Structure 1
Amino acid sequence: MTRKIAIIGAGLAGLTLAHRLRGSAEIAVFDKSWRPGGRLSTRQKAGFQFDHGAQYFTIRSDEFRDFLQPALTEGAVRPWDARVVTLEAGQHPVEANRDEPIYVGAPSMNTLPAFLAKEISVSCEIEIDDCRREPEGWLLSDRAGITHGPFDWVVSTAPAPQSRLLLGEDFAAKAGFDAVRMRGCFSLMLGFESSLGIAWQGAFVKNSPIGWLALDSSKPGRDNATSLLVQAAGAWADEHLEDTPEQIESHLIEELRTLVGIDGGTARHHALHRWRYAGTAEPAGENFLIDQENQLAACGDWCIKGRVEAAFVSASKLGQLLLDRL
């Protein structure tokens, strides 16, 4: 009998797991957003385009490269030949040490999850908020009051705090969540009428409320409209997570002016996005969390390290274990 597996979350971890299991089980993927991708996300507005979640990623393992090879061949993933520097107020830019290529989705970061989701059934705009065990299996309820299932296994690929709530107190591996400390982030999107005259495309920032700057319009396949992405530093974002959008935007625009002399107040387009769970300050220290008796599991980049490839590794290793048991 074909086993039925529910995967909650259609970011890279959820899509990786679905790919690993699809030939051996009946897979249902649910995501609360309007399209797959999670933090591999892109926003387009007023002629400008911003990757307001993950900025780029590396490919360090043969397994990840093999997984991405179809996307690389199709051009859905391309290298970003950016000049990346380190900035600090009052100091000259310093070339950042780069010993490996960096990659982005093309023509947008969201192109990669869209490519991966082509052969996967993903139910979007469905927020699962409860799972309960019945004699016939696991039943999932969404915020609209609709029940889905039954399923033999339920896997959450949501951020650790959300996965913990969803899988509940009876999840045998719940102690694994205790080690995880996630960080928030603010992404300020600024679109300008003309070029900014900067000699770099990406910048790590030290000792500042800003942690990263990217000229998103320099990424492969993008339009030429000058799109600058300003991301807050993780520690600063955590301290200001509940500030108003106006306060955050004002802080970051002032810091941008001080740091590189760019007046964000002159931008033709500006928008702010808050990520409550963006990065991982302290990971779980395990590849995934699993309760084999109850047939529940959780995986994601927060299990290992807050990188794109970590999401792949976590889901891939969980997928292999599940395949051995199906």
Structure 2
Amino acid sequence: MSVTSSEVLLPWQGESWRQLQQLRERLPHALLFYGAAGTGKTQFVEAFAKSLLCESPTAQAHACGVCASCNWFSQSNHPDYRRVRPEMLEEEMAEDEAGEEKKSTKASKAPSKDIKIDQIRALADFMNVSTHRSGLRVVMLYPAEALNTAAANALLKTLEEPPPGTMFLLLSNRLDRLLPTILSRCRKFALTAPGHDEALAWLKQQGVKDADAWLAEQGGAPLAALQAAQGEGREALDELLRHLAQPGVDGALRAADKLQKTPAAELVGWVQRWLYDLLSLKSAGVVRYYPRYGKELGRLAGRVDALALTRALRGMGERRAIADHPLSAKLFIEEMLIDYARLFD
């Protein structure tokens, strides 16, 4: 049985797909897809890439799923398609495909979170060789904000002088972190997040229990909620929330020791949501992200003033800017949690 790309689109992506097809006859050389993390952007853009390379697309411009091109794509070896992403994502995908028994063979060096200049330079041969099926070459690059400065400048040069027959598909969760010159060389395409009811219904279809709470904790991002519900990162989140609910310096040191292997940026994001809930509770009586901790949040909100919370949120924003490259993950987490605890002194 063939699988068309329409079958892998998420329920809330149908309208975006129809809008995208209006560009088919006048495709720019570079499209920049952007939107909230955890809402299915990668899945959507991969379906689009597959349809661009498909030899017999459907009437709705979905990939047919049965031609040679679709088979190559499904097997991740299409000669006219390249993915460019950080080593960290490459390694995670390889582990998922290889299974648990292969994870112990990982190199000891931490994989890079950046897209490096060598990865952009490596596209030169790909772009200068004739296509295998007399069609397009497609390059999918994500997340675009992971480009380091040298890689961004190298990509910019390519976008300024695009090779014929090559389509660049960039994805971003944070347009504000991209070079203005790269933004100006791409046609931007917004991928909207699903509404609450639609996201909730989808999570329930996936068999997620307490779907409303999971969705709230992930800021309305259904794929992130599904991942969390399936246990990936759940232990770290629970450990952090237990500490935030009972702040203290000694607890901060213990929590930092347990959490030091969790990506710092992820931890900062969770703390930001907790602080937002405290501020929202004080100003409007509403808990958005962590309703299952409503009692604890209510108790803490009575011990801190709104101005201090506003300053703490600003400080978390500054921490997030450096969270991808902390000199010491444990020290970074300790300082963050101790500063949080001092709000309640």
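Taking volume of the Cα convex hull per residue in Å³ from the coordinates of each of 1, 2, which one would give 159? Only structure 2 yields this read-out.
Suppose you compute Cα extents along the principal axes in Å, for residues 199-262 alone for every structure in 1, 2: which one lands on 42, 20, 16? Label of the source structure: 2.
Taking volume of the Cα convex hull per residue in Å³, for residues 79-238 alone from the coordinates of each of 1, 2, which one would give 174? Computed on structure 2.
Here Rg/Rh (Cα atoms, Kirkwood Rh), for residues 63-158 alone was calculated and came to 1.20; which of the structures 1, 2 was it taken from? Matching structure: 1.
Thinking only about relative contact order in percent (Cα under 8 Å, 6 or more apart), which of 1, 2 has the largest value? Comparing 1, 2, the top value of relative contact order in percent (Cα under 8 Å, 6 or more apart) belongs to 1. Given that FRET efficiency 1/(1 + (r/R0)^6) of positions 39 and 247 (r between Cβ atoms, R0 = 30 Å, to 0.05), derived from a single structure, equals 0.40, which label among 1, 2 identifies that structure? The structure behind it is 2. Structures 1, 2 were shown, and helix-only ellipticity at 222 nm (-39500 (n - 2.57) for each DSSP H run of 4 or more, over all residues; to 500) at -15000 was computed from 2. Of the structures labelled 1, 2, which one yields 2.9 when distance in nm of label points 7 Å out along Cα→Cβ at positions 143 and 311 is computed from its coordinates? The read-out was computed on structure 2.
Values quoted throughout were computed directly from the atomic coordinates according to the rules given, and no laboratory measurement underlies them. None of these values were measured; they are calculated from a predicted model. Cβ atoms are built from the backbone, for glycine too; each structure is taken alone.
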